[in-house]
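Asks: I've put the structures underneath this note.
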Structure P
């Protein structure tokens, strides 16, 4: 594989939902519900689809299930928007295997979360990502989510990795805008590297700093509202963009009502979109929690 052309020219941008994985009562992938969800999201004006990520319960799916989800997503999307596939592993070899599996499914790019449970050094993280990038011709997005993994990508590490030809972006869910801004500052002279916000409450702030968009789990529920934050910002309507961000905030804050990603799935169900349960032990919300969530959706104007 000639390294020069690898991943070149792919530029992530806009609002990319971190798509849930719709499940049946038996916790099997619900293909029919997934196809409907994809069309709902695209109709809502989103700019890409990110499947099998944190919100997609990647940690509970077998490689065979992941392959099926990638194939169904590609088939239903039919090139209307780019498809990003989560290929997260604790070990380098697992991430390489899943990345190659995603490449066989002809996805547009992969997003690779830092390892979790283990605590690699920054040098080991550099080797990890360089190895993954060397074993695929796909564009690779780094994914930083220390609240979930306990592993943080330092700004200097990201700047080094940004020099790898097919490492094209980072999704940053750390929630610390200082770090996100530092990723942007250190890579701002690179044409082929960009930063995506992964914390839904900070999309507007990240755009102001120079981020190119967001991978947002709230975009499952409110695709149009999330797309508005980005599109109004790009059109120069900063007031409208900020207003959309403020409207969205209560949904992200509601994540704590249930066990993640229950709030996203239960919100979709309340909106009449089939999402199914979360994988146990992340069981259903209580009636009380569901009512709290319903009030949030009503307050946002998503429910009557």
Structure Q
């Protein structure tokens, strides 16, 4: 298990915003319905959500299973669990929502407990995601499903969106990709998880003996174009502006430096990257202030399911 000192404290405001803002527009309403049908989520089911945070998966799919259903959210953060339990009063109507403080490596449930054992954006932060998937398989009933929703942030970091930001030179683009790949190795060495995990989970599920493995890719696209008329666009612009005028930018840059050094990177080389990052930040901030920033890119978010053999 990852050393506690290396783990992210998701209750800390520096990280907590990731549990709220980015998830607000993660799924289109029609896509949510299609995913629920694909997972065969029906009223009265028992669902265990591992690494539940504030209960996002509970309230997202409650309309499909909540009538007579039971939702169990598990998270190691007692602070998040308390807040999630309080918030559930707003959505957990017609069924039961329970929240437990617990360890993903040793879930507080008996064997064959749930119809679905599910997690989202959890395995990417763990040093041993295989053991957690084993636990999820254990608590799923025979014929039940193990479901993992995870991104491939490594591939996303290397792809090239269409944007109003001036293009980097070929040398700068290659340099930025080099930094990304070294940081990826550093995250693994620090025990902070695998940002490439999304594309690996189907193979892991196969190795664990799950059947009927199937995959879907989220169809949401980040499309932001002046004059920012949609709710998603105004939310995105507001978050970007807030990011650049707070200490969050410097904080995340320092976290990137730790990963880069751990991955074998040269500290002096990182200072060149810092200058590049600050220069691009200033350009983006000016475009945001002037109202002419635009961007369009896809998301790399995988929905993977496997069935526990009967």
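Asks: Which of P, Q yields 2.4 for distance in nm of label points 7 Å out along Cα→Cβ at positions 251 and 267, as computed?
Replies: Working through the options, I get structure Q.
Asks: Which structure, out of P, Q, was semi-axes √(5λ) of the Cα gyration tensor in Å calculated from, if the result is 28, 23, 18?
Replies: On the way: P: 28, 23, 18; Q: 35, 23, 18.
Only one of P, Q returns 28, 23, 18 for semi-axes √(5λ) of the Cα gyration tensor in Å, namely P.
Asks: While we're looking at this one, here's another question. A value of 18.9 was computed for mean count of other Cβ atoms within 10 Å over residues 155-162; which of P, Q is the source structure?
Replies: It traces back to P.
Asks: Also, quick follow-up: When distance in nm of label points 7 Å out along Cα→Cβ at positions 115 and 147 is compared over structures P, Q, which one is greatest?
Replies: Largest value of distance in nm of label points 7 Å out along Cα→Cβ at positions 115 and 147: P.
Throughout, read-outs are computed from the coordinates displayed, never taken from laboratory work. Remember, it's a predicted structure, so these values are computed and weren't measured experimentally. Cβ atoms are built from the backbone, for glycine too; each structure is taken alone.
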